[in-house]
Each structure stands twice: as C-alpha cells, then as structure tokens.
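So, here's a batch of structures to check.
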Structure 1
Amino acid sequence: MATAEKRALIWLAKRMPSGVDPDVLTIIGFVSQCGAGLCYALARVNPDALLLGIVCLALNWLGDGLDGTLARLRNQERPRYGFYVDHIADTIAAFFLMGGLALSGYVHPAVAMGMLVAFLMLSIEAYLATYSLGQFELSHLKFGPTEIRILLACGNVALLRHSMLTLFGHRMLLFDLGGAIAIAGMGLMLIVSTANHTITLYGEERIS
C-alpha cells in the first residue's frame, strides 16, 4: 500500500486547512487509536461498537500518517521532537488498543498481550537501528501499520458475523488465530531485522 498511500497523503496534505497543523494531526491519531481500544472494550456488551472502531482506525491512519507529510510539505519539520512524540504516542496508544482487545471477549487476553509485547519488541529494534545506523524502517517485508489497520477493519466486519471458527476440528476465537499469526509475523520480522542490522554493524565495525 506504500505507493498509493504516499500519493493519498500528499494529496490530502495539500488540501489541509491552514488551521490544522502537524501537532493537531498527531493528537487526532493518538486519540483515535485509544478510541479504537475503547470500542473493542465496549464491543463486549454492544457488538456495534466494532463499526465505530473502524472509524477510529481510519482517523488514526489520517492523523498518524498525515502529520509528518504535512510537516514536510509546509517546511515545519522538527526531527527530534517529531520522532519522539510520534513514537511515544504510538507506544501508549498500542497499550490502549491491545488492552481494549483483551477486554473485548473476542480474543484471549494472553494473545492480546502477546501482540503488545511483540509490537514493543519490534519497535525497540527499529529505534535501536535508527540510533545505530541512522535509518528508520516502519514497514517490514512490505507490511506496515496501514496494512495492519486494514486487516483489523476487515476483522471487525467478520466478527459481526462469526467470532468463532473451527480449525483442525477445534473451535477457537477468530481473533485468537489472527493474533497468533500476527505474533508469529512480528517475531519473524524481528529476527530478520535483527540479523540484517547485526551483520551490517559488524561489517562496519569489524575488529582488525
């Protein structure tokens, strides 16, 4: 989605009202992701909250993806401030999102916490690579935050029809399977990224 997403963000940034600045978009992205977590928690008593969660995910994409694009377009870049605020907001919002999933009844709490831990480990690796190599990679194996939001939105729609599935003769929660796949995927990304960055750094700082 990266190419299409970049074009869409630039198109939106050029048409953004002057009263909306990158900080406002960052706040929108943060609040909406926390709101998505709240929607998952509310879905335990009212499944229709899953639809509102899709709206929150869309607003999160808008705020989280557009803040940096708008800053670059308006020559308002603040590299250290932007990097810090953006990613600490992502970390806190991820806690709310996974916490909401854990309370939803649509996924086992251990699976939700497993996804949170895997996300945080992958984030730590990315931040260390940024410091050590001067490069920040938000997506891995052509899979990033936008694709995750799309999958969650599709999952929300699926939950309104079937929250359970049968796999190899065993009944299980749909999001438990999705969560297990997500954990395995993030684990693979972590291993590949760690190996690549370790090899690169070893080559650059080889002991004679």
Structure 2
Amino acid sequence: MKKAQSLTSQPGETAAELSSHDRILQAGRALFSEDGYENTTTSAIARRAGTSESQLIKHFNSKEGLLEGIFDQAWQRMAQGVQSVQQKEAPPLDRLRALTELMIAALESDKQMRTLMLLEGRRIRKHGHMVMMTRGFQQVLEVLDGILRELQYSGRLRPDLHPEAVRSALIGAFEGLLRDQLLAQRADFPAHYDGTELRAAFRAVLECFLVRP
C-alpha cells in the first residue's frame, strides 16, 4: 500500500521557522476545523499565528481567501502523490484503486484537513466559484478523468455511462462515506463503520460501473 501523502507542513518544521504566511495557514486550518469557518474570526487566526490581521489580508485578501489557500496547499501536496500513481506502468483499474486508496489514507491521517474538506469544501465564494476548486484539485480531477477514459476505451467501463458522470458518482460516494464516518465521531451520527468497511463499500460502488472481463 502506498504511503499517504502528507497534507500538513513539511516534517521537522516548527512554528518559529515558518513564515507569517505559513503560520497563518496553520492557524487557519486548525481553527476552521475546531470551531468551523463561520465561527472563526480573522483576529483569532492572527493571534494564533502570532501575527496581525493586516498580514492575513496581505497574503490572502480575506478569510475566504485563506480557506481557499488551505485547500490549495493540501491539494498541491496530494497531487504529487496522484501524479506518481498515474505514471506507474499498471492497468487503469489498478491505478484507479491506488488513487482512491491514496486519497482515503491521506484524509484518514490528517484529521484537520478531513474535517475541512468534508464539511467546508463545497463552500461557494461570493463570485460563484467553489472554494475547493484549486489548481491541485483540478489536477487530481484530470488524472481521475484520464483513468476513467482509459477504462472506457479498453471496454472496462459500462458503455451506457459517461466517464464524467462516473467520476462525479465516485467522488460523491468517497465524500459521503468519509463525511458520515466523521459525523459519527463528532455527533453520534449512525455511521459506525471502520476504515476496512468503508473501503469495502467504496469497492462495491466502483464495481457497479465496470464491465466484468
């Protein structure tokens, strides 16, 4: 199993060694995941980062811009692992399974980012653009779409299904399984399955889209 790509700051970095930009990113991701985006103020973020609100505005323009910056950092790091999966000499179905495992494992290992992606990731910015739609996220989508097109060309994807519709369904299942598991941990939501059972359910969803060889 491929080791999960870290979504946090690089190993060995301490708060004192980080720039004000990166301290604000760390403070924002911690407070947004603990208290929620709406309940977190820019002054609280600045205090936790040991800097000023003017520095937050300088680097990110707004609280909304900071949330987008947090997602961009996480997806850019995720994209590095995704690209390594895509470059492997393996059948497309094996790469698709490796890609989904990489993403599940990365979010399982980073509780803060799992909370933000699952509870805040679909937030829409004032000009109608989804906060999570960063360059890194788009790179992940491009790799996923490419693998699904390969499955289509090889006859492994059901011919009555559009690859992009399959991608949306897979992402929906992926997010739903992880989100409900998170809600079970935070609010006693009835989703008391472990990581093994989550993966088994996701594999079952994936199999619905495939033509058996």
Structure 3
Amino acid sequence: MRKVIRATPLYKFLRYCNNSPLDKTVLDCGAGGDDPPLRIFLESGYKTVGIEISEICLNETRKFCKEFGLRLNMFKGDMRKLPFKNETFSFVYSYNAIHMMSKKNVAVAMSEIQRVLKTNGLCFVNFVSADEPPHAGAVEINKGEFFKKDIPWQGVKCPNIDSYFEDDEPDVYFSNFKVVHKERRIIERIIKGKKVLQAYIDYIAKKK
C-alpha cells in the first residue's frame, strides 16, 4: 500500500502551478527517497524530471517506481550544477533538500534554479528555520551552519553540513522573483518515541 505523502506544502505549490498558463513541466531538485513527492505532479498530468545526488536515495526511488509502475524521469545530478538549458522548466522546487549544504552552496543552487526556470515560472523552496534545534553533536562552524560529525549522509562523499536560516535571511535569493507566498511552519512530531521539533520557512515565488 502506498504511504500518504507528508509533503503537504507541495500541494499548495501544485495549486499555484495548476493556475499558471505555462506548460506542465516540473523539476524536483533533491528528488530521491522511498516515496518521492514528484509523483503528485506526475499524477496531475505534469512532465516530471528529478535529480538526486545520493545513489542510495535514487535506488529507493527506482524501487518505488518499479513497484507502482511510474516513470518520474529521475537521475543522478547536483542542484548546484543543473544539466539543463536556460529557462527549460515552468516549475522547479526543492523540498527538504537545499539546507543540506553550506549557505555559499545554497546561493549557487538558488542561482541554478533561477536559471533553468522560465520567465513567469514558479519555484518552491523551503529552508530550515533557526528555530529548529540542530542535530545532537553537531558543531556550528559558521553562523547558522552546523557540521554533523560521524553522521554519514546517504553514502554521499560530501561535507555533512546543515544550514539554518533566520526568518528573512533567504529573501536575498529571491531578488529576481516576486514572492507570492511565504510561510513559517513549526511542527512537533513523535519519532521513535521522542518529541522532535521541526521548523521551516517556505517560499513560493514567480520569476520576473
């Protein structure tokens, strides 16, 4: 049985996309996992493409697609260097992914998202809020950047860095966009019997 997807903010983004006159092409940056959110766009009639840097996450997605007979057009790639021409996609999003790098690299990834997005296209990006506690044992190496010692990330050989943002800090990435929706979410979940606080800053923005 297919799990109920928890990517609730993406349903809001999907509604914005459905109201756009642009063609239904969408890119997911950081798309892998055992229940890929990209499927909600495929099931809504979109031409989907996803990139994922982790081979482990990619394999989980391949298993999911094989089980349910889906074709998401998922392949290995890095959102800091998207292998697409300028203005290829009407819609681009990165859900729960872009924070897993330094803020310098976040800026690079955001410039790539802007580059491959069509004029008047929409993007959704969520950032981890500074209200969320960092991982246990993580060390702050720069303001809002935490290095997770001894925590391998999905088999990928890259620094285990998480970036946390103040409420308006990501605004700088949207200087060439019109922000149409911004929301700060704080969620309490019980994971393995422990209460976990998660905090996000969501943006939906239209490229000028």
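Summary of values
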{"read-out": "Which entry (1, 2, 3) yields the derived value -26500 for helix-only ellipticity at 222 nm (-39500 (n - 2.57) for each DSSP H run of 4 or more, over all residues; to 500)", "value": "1"}
{"read-out": "Which of 1, 2, 3 leads on FRET efficiency 1/(1 + (r/R0)^6) of positions 68 and 92 (r between Cβ atoms, R0 = 25 Å, to 0.05), largest value", "value": "1"}
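Each reported figure results from applying straightforward, stated rules to the coordinates on display, with no laboratory input. Note that the coordinates shown come from a computational prediction; the quantities given were computed from them, not determined experimentally. Cβ atoms are built from the backbone, for glycine too; each structure is taken alone.
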